[in-house]
Structure I
Amino acid sequence: MTEQFYKLIYRVLFLISFILLLLAVLDRILLMFGYTLSFITIGPAKLLQYAGIFAIFTILMLLRQIRDQQKK
């Protein structure tokens, strides 16, 4: 039961980080042409930082799970 819950959390966090990465890249490309995404109030660099934080946290949780499985 908890294993499936952890897998769901990993997928959601990875999806969030991927979406933030795509928004950061899209916003940066649009800024080159003088446009912006009006619903995003923070810059692309901050979005990229948040995406990195979510990705690192997801990787950390996956490595912890692998370590725990190898101990068994």
Structure II
Amino acid sequence: MNAHNGREPRQRPSPQLLAALRESKADFHRTQCALPLREKVRLVLELQRLCLPLIARQRPLQPWEQPWAVEP
């Protein structure tokens, strides 16, 4: 039993699970790499719109952190 939380220690993932996760990650990266530039820019802008308000709640955004006022 794990002394600090009173639960059994978590088992390590199986080699098969790790291999499947690695392959899925590689597939995702290949898919992302194949996207056209316009779609990549659209995704960056979408992520900015999601993340920057969370940062702005914690502290003022720096000038270089302001979201771009563009649409792809």
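A compact table of results
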read-out: Which of I, II yields 41 [relative contact order in percent (Cα under 8 Å, 6 or more apart), calculated]; value: I
read-out: Structure (I, II) behind the derived value -29500 of helix-only ellipticity at 222 nm (-39500 (n - 2.57) for each DSSP H run of 4 or more, over all residues; to 500); value: I
read-out: Structure from which 0.45 was derived, FRET efficiency 1/(1 + (r/R0)^6) of positions 17 and 57 (r between Cβ atoms, R0 = 35 Å, to 0.05), options I, II; value: II
read-out: P(r) over Cα pairs in 10 Å bins from 0, in percent, for residues 9-48 alone derived as 25, 31, 23, 18, 2 - corresponding label from I, II; value: II
read-out: Structures I, II, by percent of Cα pairs over 15 Å apart: label with the highest value; value: II
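Each reported figure results from applying straightforward, stated rules to the coordinates on display, with no laboratory input. Because the structure is predicted, anything quoted here is derived from the model rather than measured. Cβ atoms are built from the backbone, for glycine too; each structure is taken alone.
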